[in-house]
Structure I
Amino acid sequence: MPGVNGNPSVVTRWAWTGTGLGTYRGVPTNGRELLSTSGLTWHQLDADGKIAREATYWNDTPVLQELGIPLATPAYWEEGFDLASLAG
């Protein structure tokens, strides 16, 4: 895939499962195997084929929710969604 100045870029889609972790982002796992999550990483290579830039995205909200962190996952796209429902 061509990128900046015609140098190649690479996108990798990956999956991850937390196994054997004492903590995840500072939250104790209590020895549990965590839910799997997926993401993608983009690398822009330079003229020598070395990584010049990187961006990574993944959704770890379900993993944090599994650990008991109260994160809301509103479905904005659903008909009838009430934005006021997010107000505490």
Structure II
Amino acid sequence: MIAPSSTHFDQQYQSHLKHLKLKGLQPKTIEAYARAIRRIGEHFEHQIDNLTEPQLADYFSELVDSHSWSSVKLDLYGLKFYYAYNTGTG
């Protein structure tokens, strides 16, 4: 059985992909922003709609230790895009 949070995440992720395409972003940008949401979703057990500032600060602090600065920025931009178009909280 699929967990409710995973089902919600999957629906939101599909919506995210649609919004990325509708905004006319380049394929590599779409790929990077989609990867960002998958990575963040995995880290937070697919519950990313209401993350707090401390949770995000911790997450990105850990990410900068294991990924390039450009990857971290793309993840941040991907999450901002997700919040702007999928949760209405952007």
Structure III
Amino acid sequence: MNMNENVKDKNRPSGPIKIGEVIVEVDRDLCIGAGTCVALAPRVFALDQDGKSVILDTADSELEQTLLEAARSCPVAAIILKKKSGEKIFPQ
């Protein structure tokens, strides 16, 4: 699969991107490609050719709870969730 065709924002494949009421970003420097986010939220995350998590164009259909579960599952806390106001949801 060509990840470039499926990412939500080709200019910012790892965010920050607004999904519902949440802003999601993957810190590419922290991401180790463990893939737990992909396993828990396959409509939101995929690993690119560098083994880093990117945000897919199907992400808008995902629930905020699933985003939070995926972020919590990351062994290095590379997934950052914020409210539109900028207040951090995860990690605290």
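Things to note:
- Entry that produces -1500 once helix-only ellipticity at 222 nm (-39500 (n - 2.57) for each DSSP H run of 4 or more, over all residues; to 500) is calculated, selected from I, II, III: I
- Which entry (I, II, III) yields the derived value 51, 40, 17 for Cα extents along the principal axes in Å: I
- Answer label among I, II, III for the case where relative contact order in percent (Cα under 8 Å, 6 or more apart), calculated from the coordinates, equals 30: III
Taken together, the values in this text are just the output of simple stated rules run on the coordinates, not laboratory data. These numbers come from a predicted model, not from an experiment.
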